[in-house]
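Listed after this line are the structures, all set down as structure tokens.
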Structure P
Amino acid sequence: MSDIAPKYKRILLKLSGEALMGADAYGINRQTISEIVAEVKSVVDLGVQVGVVIGGGNIFRGVAPAATGMDRAQADYMGMLATVMNALALQDAMKTIGMPTRVQSALNIEQVVEPYIRGRAIRGLEQGRTIIFAGGTGNPFFTTDTAAALRGAEIGAEIVLKATKVDGIYSADPKKDPHATRYDRISFNEVMMKNLAVMDATAFALCRDQKLPINVFSIFKPGALKRVVMGENEGTLVYC
């Protein structure tokens, strides 16, 4: 273990469902999920308390064509159930390598996972368990980005870490503009002025109002999560 203490003691990690697909078109790639879990374990081993909000795009993508024209609320509930499936897969992968973990769902499915109870979640974090939050906010019309901001604020996380396929926030789309530059640090106000895509507007506003910083980084870059937690220059930090 490093002699240098982590910068953050409690974090909220936002994982997209698409991150679990790996190179597959949809679904869960076992190798990919194992690699992601190993990254999470590397910070848990430092004594960092980790809450995780997981998306459901990797599963919902497979049924999205059938949802075309469907009532929006109904489709959103389908997406919430997809996040529960991902949370269970993530929990299983964590248990395989000896990580104590609990899944809490905003949707009441007590035969499968326990309901979200804030006090119980905080107690679990303090006991060294990784808490996976499933079911989004439990309400339609809200994204899992908003769920991440909400849970992060509720559990007293010091930062929201948004794990993506891109290694930070750029001045333009780096795939389209070869001159796009990555920001090391950028304020909430600058993000709004430059109209940069970080999170959806509701999630971003909640983080800003709660003075909850965001760090956008690539979960596929080995060691990136640990470097962020240690306070190194990794990804892009959005600060108040």
Structure Q
Amino acid sequence: MDLHAVIESLPRYGEPLLVTIGVTVASAALALVLAFALGLMTGSRHLAVRTPARVFVEFFRGTSVVVQLFWFAFAMPVVLGIQFDYLIVAGVIALGLNYGAYSSEVVRGAIAAVPQGQLEASTALNLTPFQRMRLVVLPQAWPEMIPSLCAFAIMLLKASALVSVIGILDITWLAGLIGKQPGQDRLLHYGVVLVIYFVLAWLIWTGMRALERRAKRGLGVDAKPVKGRLDPAVAAGGVG
């Protein structure tokens, strides 16, 4: 195994790494917007709103993301006449729709978990439905969504490697491409890719943990208990 040849090849990962990061960020942004829209719709009391959203969610959760990638990249231009100028757009849309459908259940569940008393109190204050959602429900539901959304974001990062099947040059495809060349070792290059994905996943986890702590501090909740400090209820003689 020629480790020196692998090290010399590392600069070639620069542009494909930007592709992987770009696909992940763009897909995550689309998935987040879709998750909130579908989460609110599937939690609606109105059947006309809830039914199409539920059909959409179950369709994208129940079909293969690889098939969805091929559909948006190759089948849609033939069947519907919709042609994307760049294949990366098809990849972003497919991944964003797929993970948006999964994440919508996180949003719906977190909103449903807000205590009913909070809604009754906001109604008593004569808040409009939009004000109740913006000022009462979402601030309490958001911190509960973050851990699950973090898991889905990391899964989306790893799923971004699937865009290589529709011809997009990302770090996974490049590792296989370089690894086949004379003097290179495919195993070492895939090892490099593993390290890259691990570092990116760790950055996502760290950022989301910081976001969760900030969101909980906004509610007066300490997301990171201090070791050796009693719970306030216990210190006051109550039950912790």
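Every read-out reported here was derived from the displayed coordinates using simple, explicitly stated rules and does not represent laboratory data. None of these values were measured; they are calculated from a predicted model. Cβ atoms are built from the backbone, for glycine too; each structure is taken alone.
Descriptive notes on the structure:
- Comparison of P, Q - label where distance in nm of label points 7 Å out along Cα→Cβ at positions 143 and 159 is highest: Q
- Label whose coordinates, when Rg/Rh (Cα atoms, Kirkwood Rh), for residues 39-174 alone is calculated, return 0.98 (choices P, Q): P
- When Kirkwood radius over Cα pairs in Å is computed across structures P, Q, the figure 18.0 traces back to P.
- Among P, Q, structure where distance in nm of label points 7 Å out along Cα→Cβ at positions 71 and 95 as derived comes to 3.5: P
- helix-only ellipticity at 222 nm (-39500 (n - 2.57) for each DSSP H run of 4 or more, over all residues; to 500) from the coordinates reads -22500; which among P, Q: Q
- Comparison of P, Q - label where mean count of other Cβ atoms within 10 Å over residues 47-54 is highest: P
- Read-out distance in nm of label points 7 Å out along Cα→Cβ at positions 79 and 103, computed value 2.0, structure in P, Q: P
- Among P, Q, which structure scores highest (criterion: mean count of other Cβ atoms within 10 Å over residues 15-22): P
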